[in-house]
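We did not get these values from a lab; they are worked out from the coordinates using the rules stated. Nothing here was measured: the structure is a model prediction, and the numbers come from that model. Cβ atoms are built from the backbone, for glycine too; each structure is taken alone.
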Structure I
Amino acid sequence: MKIEVVEGSILDLGVDAIVNPANSAGRMGGGVAKVIKKAGGREIEKEAMDKAPIAVGEAVLTTGGTLKARHVIHAPTMVKPAERTNVQKVRAATDAALKCADEAGLKSIAFPGMGTGVGRVKPEDAAQCMVEAIRGFEGTALRKVVLVDMSPEMAQAFREATEA
């Protein structure tokens, strides 16, 4: 599987789905989730909440609304909104998003730094466990994963993890 690193907005990528580091309720009130909802429409949040609760280690696929990506994959890194998280939950969310994308027959997805905002996981720790999950994933449909973040620190952490 091809892994690409981009410093920029997840909203600008022409991928099949973007990953939302969600909470179990599907609420999109802060961080990357809020940006996705604002750009793509409230129907993204409504569909995620209709599919809730979403356990950490599971993921759900919703519409992409008016986003460039056709879908959003909601992969909780925390149960409650703005809750502190850890690398085990980041790994579980990454695994779940990959499985969800592959089962839906998607060819490409983009991940932001998972759990690195309100979840307070260090960028280098998140990048390392995310890249390990991606490299260890054995799917049939998924061909390309883009690791993207607006933060130069997170983008650098992704670069270092993929070069290791």
Structure II
Amino acid sequence: MDGTPHISRTATGYRLRATLDLPRPLDEVFAFFADAHNLERLTPSFLRFTVRTPAPIEMRCGTLIDYGLRLRGLPFRWRSEIAVWEPPLRFADRQVRGPYRHWFHEHRFSAIDPGTRCEDTVDYRVPGGALVHRLLVRRDVERIFRYRAEVLRALFDSA
């Protein structure tokens, strides 16, 4: 699986799915994702994304993490909450405050031969509905997840 994002319409918004196979052990891959500050490495520079919560961040259900970013030049603050924490198999974060009407991102990890399969499912809704999604948001979300897959491949293929 190459990490290519696929977006579909749902009854209430949109769903992104992406699956990426990495040639490294499950515990190593999960540990990378469990460090919230690694999200800066996985986010394209056009978003000017920063983790505002100081390290170390103790990951568990209920952990709140603050970020700063820019969308189309406009500054945003984003707060997410860890809604599910089941190491090393899955975790999920949900937007508490941010640019989306709804954002729930589930990360699943499974051991494969060789390495680890990473599966992302993001359910989201955008202000402005279908037109805004089609003209602006869809391209950005796809671009972010394509970039993320490229960085992960580069990090874990060379590890």
Structure III
Amino acid sequence: MLLVAFTKSPEFPMNVLEVLNIDCVKVPLVAHDKRGVISELVDALAASGAVADAEAVKQIVWQREAQRSTGIGEGLALPHGKSSAVKRIAMAIGKPAQPMEYDSIDKKPVRLIVLLVSPPEAVSEHIQALGRVSRLMTNPDFREKLYSALSADALYSLFRKAETAE
């Protein structure tokens, strides 16, 4: 598994709840393919006000995805991108109705998609947020609980519990 572990830094003590709005958690996702999932999650961010131009952000995230799949293994995909159409660093999370093909490095289907977008100047915050999600996801018990969540509230609650436990 390619999950990279970053630790909190004094400059940016990343907490997933700082960049994740409950309205941007989708369980289950309507889309069944990679492009559709990215589109659905970016639309959720746009509806929350975090994204000024959803189409521009979709294009940026898709271009990044086309370079190399963000299906990083163990059922997780972390599509991401930086765009001036993003007002602040923001995250959307979706759980497919069924595990889906995502061209993951371990060739296994994806069970959770965590989309992260940020303004171009938020390089450190972007890296810290990706690292924070990766670090949380290295815990197999936490992963399985997320993969078993039946609602957006349940999934968000698991992140809240994980973030307050540390």
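Some notes on this structure:
- Origin of the value 20.0, where mean count of other Cβ atoms within 10 Å over residues 107-114 was derived from one of I, II, III: III
- Parent structure of the calculated result 0.96, given that Cα Rg over 2.2 N^0.38 Å, for residues 19-98 alone is the read-out and I, II, III the choices: I
- Source structure of the calculated read-out (distance in nm of label points 7 Å out along Cα→Cβ at positions 51 and 91, 0.9) within I, II, III: II.
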